[in-house]
Every structure is written in structure tokens, then in C-alpha cells.
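Structures are listed in the sections that come next.
Taken together, the values in this text are just the output of simple stated rules run on the coordinates, not laboratory data. Not measured: the values here are computed from a predicted model. Cβ atoms are built from the backbone, for glycine too; each structure is taken alone.
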Structure I
Amino acid sequence: MTADVCLDASVAVKWLLFEEDSDIALRVLALASDGDLRLVVPPHMPIEVTSAVYKSARLGRIPRGAALQALREFQNAPIEVLATPNVAIEAFRFAALIGAKLPYDSYYLALAEALGCELLTADREFYDACRPQGKPVRLLSDYAPTA
């Protein structure tokens, strides 16, 4: 049986920019490519990934050509973009609950809860804010996929 995991942009960016914990993120990608995981994301996730890659290129961390190639590879990633009813309302509620400055991350949490699955993030600050609320969030560095 394939397990669902809601993936936030911080994990997908690690597929492309090779940062700390990229090895774990790439194992998650491999599991999804093999059909062992179903990666679900809200509609704004590709925009966040594009923004992160663009910022890296703009700041000279990676060449523009490498950034474009990374985004081409991202387009082929086995992710399923989903929107659920009331996601905006739930994202607003979660953002208020955890004291978020902006609701972007809360959309991931709203989707994960609507689907009854775990949210995987590499964003320690977001994880730390969600944890006391008992939300289904796991930090990438604590994730132990087997691929």
C-alpha cells in the first residue's frame, strides 16, 4: 500500500539545491518515484520552489543555467498537486493557532490534515511551532525512509 505524505517546499528545494539533509530528501523522492510514497502538495508549492531556486541564482549561489535545469527536473517530480474544500479557511486557522506571520506553510498543514496524512518539512521553525499543537508534522532530519 502506498503511503501519502504531504510535502512542503523546503523538502523539494533540497532535491534541487543540495543542502543539509538533501540525502534524506532524495530518498523520499526515490520512494515516490518507485511508487512507495504518494507525495501531495497544495497548489502554491511549485511557486515556492521556483522562488527558492530563483533566489539562489539571483544571489549567485548557483548558475542560472543550473537553476533552469533544476526546475526542469522538478517539473518531472512525482508530486500530486491537490486542493481540498475549505483549505483556505483551515490554513487561516492553523496560521493563527501557531502564530505564523504568513499562512503559506499552514496550507501544507491544512492539506495534510484534510487527507489524514503526515506533513514532511525541513523548516525547523515551522515544525517547532506545530509540535506543541499536536499537528501531524515530521521534520525531514528525523525522517528515516528506506529506499
Structure II
Amino acid sequence: MKFVELDFPDMPAAVAAHRVDAAWIVEPFLSQARSRGARVVAWNLVDAAPDLTIATYFTTDKMMQSQPDLVSRFKAAMDQSLHYAQGHPDEVRKVLLTYTKIPPPVAQQITLPKFPTQVNRSSLQTLSRLAQQDGLVKKPVDLDALLDSGS
């Protein structure tokens, strides 16, 4: 297998023109590629681990101790927005148009992620193991040090 670096916007055309056999494509380019006849071989962020945590927020111990109310209100606001996003995909698609250059027809077709309010620790353990296996890190990530009990 030979890997070729391509910009995400160039991937759908490269697959359609058979310049590459496959591409690790993210939205909205995934939907563009699929509209040109590409098929999904694997869902990279799904197949790695069930309910993979792909993003989260962090703060420092100092911030948590000095401004616990701020941290609590931020978490509550994020949880509320994530619950809302999970239940209102049409609204998510509208909001995407306010801060991206995704064309409206494409925004209607993209595969939206799940919007969980909790970190999936098991999926992060899998990522840690894979990162070590692939030589990206030398030792397992200390998830206890990274995540607090409220994750």
C-alpha cells in the first residue's frame, strides 16, 4: 500500500479519476465523493472503536479551582447544546452554513456525527493502544491524568 498526501477538497476528484484507489475523506468531501459514485469501504472514525470520542474540551486544575462556577456553567451550556444538536439535525445543518463554505445542498447530504455529552473512555483507551502500536507515542496515555472523574 502506498500513501499519497492530498488536500481534502482534492480527494473526491482523485477517487473519481482513479488516481487513487481509496481516500480517507471527511465531510463535506465524503458526501461529494459518494455523489460521484464512490463507495464507503470503512468508516474511519466509527470502525476504530464503538462510539469513538473525536473531540472534547479540557481545562486546567487551576481554572477548576479558581472558577468552579464558570467551569460548571460552561459544561452545562455545552451539554445543552450537544443534546439540542443530537435532536435537531436540520438546525445543525443550518448552523454549518453560518461558519463554513459548505454549499447548502451538500450540507443537506453530509453524514452528521453523534453529539455525546460524555467522553467514551474505552474508545480513548483504544486510541492510546493504537497510537502506541503505530509508534505515535512511546507509552500508553495516562487517561487518569488526562480525564477527571466527571468525564
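Determine which structure produced the value -14000 for helix-only ellipticity at 222 nm (-39500 (n - 2.57) for each DSSP H run of 4 or more, over all residues; to 500), calculated from the coordinates; the candidates are I, II. The read-out comes from structure II.
Each of I, II could give mean projected area of the Cα convex hull in nm², but the derived value 8.5 comes from I.
Between structures I, II, where is relative contact order in percent (Cα under 8 Å, 6 or more apart) highest?
Details: I: 31; II: 23.
Max of relative contact order in percent (Cα under 8 Å, 6 or more apart): I.
Computing FRET efficiency 1/(1 + (r/R0)^6) of positions 27 and 83 (r between Cβ atoms, R0 = 25 Å, to 0.05) gives 0.35 for which of I, II? Of the structures listed, the value fits I. Looking at structures I, II, which one was FRET efficiency 1/(1 + (r/R0)^6) of positions 67 and 139 (r between Cβ atoms, R0 = 25 Å, to 0.05) calculated from, given that it came out as 0.45? Source structure for this number: I. Upon calculation of distance in nm of label points 7 Å out along Cα→Cβ at positions 51 and 91 from the atomic coordinates, which of the structures I, II produces 1.1? Here the read-out was taken from I. With Rg/Rh (Cα atoms, Kirkwood Rh), for residues 35-98 alone computed over the structures I, II, the top value is the one for II, the highest of the group.
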